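Peer 1: There are structures below to look over.
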Structure P
């Protein structure tokens, strides 16, 4: 078996050793092994990358933050069943966190289970959160489900108030307003994101979304 070694010592992060059937033995920090897995997924060895993530998940079954990262990575890799399994585990460990329910909702949505995804979103909204990323994730799930948009809009506004210079918040707000057919407000939100940094990946996304919004609007009028 090939051995993947972490070249740097990180005393704050304990080393982990995992063994993948018919694959490499990996030794290093959680972050390092995770990076190895994602490299495999994105350079074309998706099967090996998924196996590494699944093996890594078995080493952090009591860590909701790490499990959330792995669950979302499995969604990226289109292994929706595994993503759902770890999302359910996250809810068991930390049911009082909105982020736990959003992760579950995202996995349910990927599996085309809208009722379960909506139930998870409802639970996430009912759990008070002041975490910027959690509020963004709730809004994204609300947009995907076209569900509870008014409440998700208020969360995004709160998130923007926390970090007004983050483009993701303005883009999410624009998406929610677009779903509610509020053209002028949606356009403003996208334009606001573009103004922050027009050349960033998020700025390019906002530009594309704003262009599509205008095309749809003016084609109807």
Structure Q
């Protein structure tokens, strides 16, 4: 009798930035987004001008699953050491290509579980979009979220944490006295990437994956 393949637990976390856009794309996206919430012409113009100047409204695209570009991807297989890929000029491939190769191995090995904090609402949709755009259609299909509560291939620690509120990972880490990277946050990733501070991004991304794994083990009683 053949043995049932062991479940591979893969913890995933990504760091993102606003996308590179042409002038006409900036104008079109700004116009659509501004008109959704603003009515006064002067307010709309101010919003659009800020967006086209790559101000705070443009920077919010780093959190938009339709537009965010990937700065780094970090994974952790089971309790093993995390692996992180940062988008920098010294790498032969993009983070999404490295991730695709690892994901293919995980899928080929048998049943798998993707673990992340807000993975269903953030990480997975962005990874899915980038996998499809890069031609990894079968891999994208394997991790496509089908809804917050109907995606058995995911364990979302944000959704699984008890209570009626969804908490950020750092807050939960502090509450449980787990070590966090001080002086850095997701809001600083874009500026760090522009400055070429890839080591700082990698350290932060790895810490997020380690915290997510700890939270997952805490929630399942491991």
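Read-outs: derived from the displayed coordinates by stated rules, not from any lab. In this text the structure is predicted, and so the values were computed from the model without any measurement. Cβ atoms are built from the backbone, for glycine too; each structure is taken alone.
Peer 1: When helix-only ellipticity at 222 nm (-39500 (n - 2.57) for each DSSP H run of 4 or more, over all residues; to 500) is computed for each of P, Q, which one produces -22500?
Peer 2: P
Peer 1: Determine which structure produced the value 9 for relative contact order in percent (Cα under 8 Å, 6 or more apart), calculated from the coordinates; the candidates are P, Q.
Peer 2: For relative contact order in percent (Cα under 8 Å, 6 or more apart), the value 9 is produced by structure P.
Peer 1: When FRET efficiency 1/(1 + (r/R0)^6) of positions 43 and 187 (r between Cβ atoms, R0 = 30 Å, to 0.05) is calculated for each of the structures P, Q, which structure yields the highest value?
Peer 2: Q
Peer 1: 27.8 is what came out when mean count of other Cβ atoms within 10 Å over residues 99-106 was calculated for one structure; which of P, Q is it?
Peer 2: Checking each candidate, the match is P.
Peer 1: Right, something else. Can you rank P, Q by Rg/Rh (Cα atoms, Kirkwood Rh) and just name the one with the largest value?
Peer 2: Result for Rg/Rh (Cα atoms, Kirkwood Rh) over P, Q: largest is P.
Peer 1: Could I ask something else about it? Where is distance in nm of label points 7 Å out along Cα→Cβ at positions 51 and 203 largest, in which of P, Q?
Peer 2: P
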